[in-house]
Structures are given as C-alpha cells and as structure tokens.
Structure I
Amino acid sequence: MRFLLGWAVKLGFLAVAYLVLTGTVRIQLPEKLLGYEVPQQAREWVDRNSQITDIGAKTQAGFKTMADGIK
C-alpha cells in the first residue's frame, strides 16, 4: 500500500509540474512558503515562464490570422 501511495504522490507531482510548464495552470510564488523565504530567482523564473507562454500564445494567434488571410 505504501508503494502505491508513494507512486501516486510522485505521479501527481509530475502531472502538476507538466501543467505548470505547458502553461495550462499559472502559479505565482509567495514571498514566504511554510515559514521560509522563497528565493527571488525562483519567483523570477516562474514569472518568466508565464511571460514566455503568453508570447507563444500571441505568436500562434498572429500566425493563425496570417494563415486565414492567405486562404
């Protein structure tokens, strides 16, 4: 039972990480987490990833508009 629970937790963590990295779910890190200060570099990395996702979505929409115009 412990084995299955351990794998369920690991797979759940990987699923959440995948959703965050693909831009499906957006997160923002707080200043403090469980009493510890979150490093500034980690917060900046999360913000940069969300900006990259936004730029990618805008670029994709722009290409779709151009493709529709060519048709």
Structure II
Amino acid sequence: MEYAKDEIFKITYNSRVNRLQMPKENLKRRLIQKIKKHKWMSLIIVLFIMFSCINFFLIYYFMKILQTASFI
C-alpha cells in the first residue's frame, strides 16, 4: 500500500505569495462531490425534475388541442 500517492491534504504551493495554500472549493466542485456521495438522491431529484417538465408540456399541449378543437 502506498500512502504517498493518497491525497489526504489538498495543499498546493503558490509561487506569487511564496507559501503553501489550500485551494478554495468552488460551487461546481462541491456539487460534483455531493452527487458522487449521494448517487440515489441525485438520481431521484433529476428524475423528478425531468418528469415534472414532461408533465407540464403534456398538459400544455393538451390544453392547446382543446382550444383548437371545435365541438358541434
């Protein structure tokens, strides 16, 4: 087992200020880590949003058909 290749601390050297610094976590990186950690919850949320959009468009087009249809 090699412990040298494990990234336990994400510290980098900044040559401008001549010291070691921990990089700031941006929103994209945190979001990707959350998705990787909670795969089932992210899948459920994505499916819910997708089915909600499909439902909205189906209802919209159904109402559009009812408006253009002439009864009697």
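Values in this text are rule-based calculations from the coordinates and carry no lab data. These figures come from a predicted structure and were not determined experimentally. Cβ atoms are built from the backbone, for glycine too; each structure is taken alone.
As an exercise: helix-only ellipticity at 222 nm (-39500 (n - 2.57) for each DSSP H run of 4 or more, over all residues; to 500), calculated from one structure in I, II, equals -19500. Which structure is it? Corresponding structure: II.
Between structures I, II, the greatest calculated value of distance in nm of label points 7 Å out along Cα→Cβ at positions 18 and 50 is seen in II. Given 17, 28, 29, 17, 7, 2 as the derived value for P(r) over Cα pairs in 10 Å bins from 0, in percent, which of the supplied structures I, II does it correspond to? Source structure for this number: I.
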